Structure P
Amino acid sequence: MCRGEAVNPFPWSAALTNLAITAAVVLLLMIAALVVAVTVRGGRHDGIDVVWGLGFVIIAITTLILSAGDGDRWRQVLITALTAIWGLRLAWHIGRRNHGKPEDQRYVDMLATAPDNPTAYAFRKIYLTQGVVMWIVSWPVQLGQYGYSASLLAGITTVLGMAVWIIGFVFESVGDRQLAAFRTDPANSGQVMERGLWRYTRHPNYFGDAAVWWGLTLLALHHLAGLLGLVAATIMTFLLVKGTGAKLLESTIGDRRPGYAEYVRRTSGFFPLPPRTPANTPERGSP
């Protein structure tokens with residue numbers, strides 16, 4: 001531990017207060033999102049997917065305000081800026097992708113089994129669940145803004161964190177853009193996307209999303225409290241690989257894309273790797 005850390009121990013009281021306040025903020029955000037869904041959008045709930053990215057931005061900005069004087073200001077601004085860039089881009093992308101399309105089938109299927117009060121059911125199963133996950137996943141964004149450190153290890157994790165975040169953001173944003181461009185061409189209907197980043201991983205956007213959060217977690221490791229961020233990054237990665245991300249998407253895509261089985265055989269499922277065999281089959285397309 002360096003002298004700066006000895007003089008300025010981690011401000012646990014302020015950080016825990018921050019966590020309590022952001023929990024309340026997330027709860028209010030989810031209630032507001034539900035009200036909008038029911039009263040403005042006619043019971044359509046896929047707007048929560050836009051709120052997902054925006055929620056992290058709100059948490060980061062709230063923490064930036066609350067953490068003033070309890071950590072390195074440059075680190076606080078850096079973490080908030082990176083979170084805002086990621087969250088705003090994701091919200092914009094999902095909002096544009098969903099515009100003019102019917103309700104997400106996931107929510108249709110979920111609410112088809114709702115009891116007598118579908119609004120309360122939607123709040124528990126969709127909004128409250130995503131709110132809890134959002135709050136836990138945001139721990140690196142919150143705890144990373146507290147505490148001081150000028151140690152060599154903190155410098156190394158900061159540089160690595162920035163590098164991993166940049167890699168993740170490039171994979172996520174470029175992968176989304178490549179997929180969106182592919183889908184706009186009617187000639188690609190029913191085919192499998194294996195161009196660009198999709199040649200090296202079946203889910204460059206999900207891989208990028210996970211890398212972004214591992215990068216933010218590394219930025220929070222300037223103090224031992226940042227180790228709690230490992231829980232957040234692990235949960236996010238699990239959801240993207242085995243939860244609502246890649247596994248859920250691939251559970252039905254084979255029925256819609258005849259060439260997908262061959263694509264699976266030669267392409268990494270998550271981490272980018274060279275294709276196992278030359279991609280010289282005629283099927284090309286996208287999930």
Structure Q
Amino acid sequence: MVTPLLESETLDSTGLKNLIEHLLEGGVHGIFLLGTNGEGPSLGLGLKKQLIREACNIVNHRVPVLVSITDTSFEATLEIANYAQKAGADALVVAPPFYFPLSEDEIINYFRELAALLPLPFLVYNIPSCTKLNLSVTTIKKAKDFGAIGVKDSSGDRESLDAILKEFKDSPDFSIIVGDELFLADTISSGAHGAVPGGANFIPRLFVALYHACLNKDEHRINELNNKVINIDKTIYNVDNSPTRSIKAIKCALSVMDICCGHIAQPLRPLDKAQRAKLKDSLSKFNYGNHYNAIKT
């Protein structure tokens with residue numbers, strides 16, 4: 001889930017409620033706070049805590065809430081973890097600390113020491129584009145030994161994801177969650193347990209329907225819905241050409257649909273007026289409407 005922000009870089013509380021109700025109405029099975037699309041690394045501790053507190057209150061246990069606790073500091077990671085537990089979150093998600101390049105031994109030791117102190121179940125988060133470290137199958141196995149209940153893989157590396165699926169195919173209690181929307185259909189059909197697609201922020205019904213089509217092995221429906229996901233990638237996400245274009249596009253789409261404000265935290269910049277107009281045109285061609293109640297798949 002994105003973090004709705006006002007221009008003052010304070011929480012858009014009205015937009016937060018709109019967004020969460022939009023997601024729940026769209027049939028999502030859980031909500032993930034403070035990940036990449038949630039701009040977690042760009043937000044201050046106070047804002048993070050406010051988001052966790054207000055989101056957990058709005059969700060009110062209707063679906064599980066997962067909170068990314070990733071930080072450069074071990075102490076800050078634990079502080080957010082403990083706050084999330086007290087606020088009513090259900091699970092934690094942790095990636096390797098960013099900034100310093102880490103050896104495999106160092107990240108294994110990090111997970112070992114952190115796991116012993118976490119107050120909630122946790123998943124490990126593989127996102128090497130942001131952490132400079134690709135979690136190996138060996139590291140993920142160690143994390144499972146330390147108590148991890150799953151892995152969210154946003155590596156964008158299908159070969160790496162296939163290796164994870166193969167390794168844990170006989171561990172149904174260890175969840176493999178896909179971060180790349182374009183891998184969703186193939187990997188769910190191949191045994192992955194779920195996905196955290198950024199596009200579900202503005203069109204959750206599409207991704208929920210695709211997930212269920214995969215479970216039902218409905219190839220016609222899978223192809224139909226997956227083509228829509230591919231079209232989103234080709235159009236909505238390519239209005240801008242920056243490395244963070246999907247975050248900008250998702251926030252802009254939610255703003256166009258009057259769900260929440262589209263402001264983005266520093267250092268990222270929002271789409272400009274011309275890009276916004278192009279995105280709005282693309283949304284209209286998808287027949288998603290200009291408000292979340294009008295979205296259809």
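Computed from the coordinates by the stated procedures, all read-outs in this text should not be read as laboratory data. Remember, it's a predicted structure, so these values are computed and weren't measured experimentally. Cβ atoms are built from the backbone, for glycine too; each structure is taken alone.
Please compute distance in nm of label points 7 Å out along Cα→Cβ at positions 113 and 265 for structures P, Q and give me the label with the greatest value.
The maximum falls on structure P.
Comparing distance in nm of label points 7 Å out along Cα→Cβ at positions 89 and 129 across structures P, Q, the highest figure is found for P.
Of structures P, Q, which gives 4.0 when distance in nm of label points 7 Å out along Cα→Cβ at positions 81 and 209 is computed from the coordinates? Here the read-out was taken from Q. Identify the structure, out of P, Q, from whose coordinates percent of Cα pairs over 35 Å apart was calculated to give 14. Computed on structure Q. Taking FRET efficiency 1/(1 + (r/R0)^6) of positions 17 and 33 (r between Cβ atoms, R0 = 25 Å, to 0.05) as the criterion, the largest value within structures P, Q is that of Q.
Please state which of the structures P, Q yields -20500 when helix-only ellipticity at 222 nm (-39500 (n - 2.57) for each DSSP H run of 4 or more, over all residues; to 500) is computed from it. Kindly include the intermediate steps, with their values, before the conclusion.
Values: P: -20500; Q: -14000.
Computed on structure P.
With relative contact order in percent (Cα under 8 Å, 6 or more apart) coming out at 17, pick the structure among P, Q it was computed from. Among P, Q, the structure yielding 17 for relative contact order in percent (Cα under 8 Å, 6 or more apart) is Q.
Name the one structure among P, Q that mean count of other Cβ atoms within 10 Å over residues 57-64 of 13.9 was derived from. The correct label is Q. Looking across P, Q, the calculation of Cα extents along the principal axes in Å, for residues 41-160 alone that yields 56, 28, 23 traces back to P.
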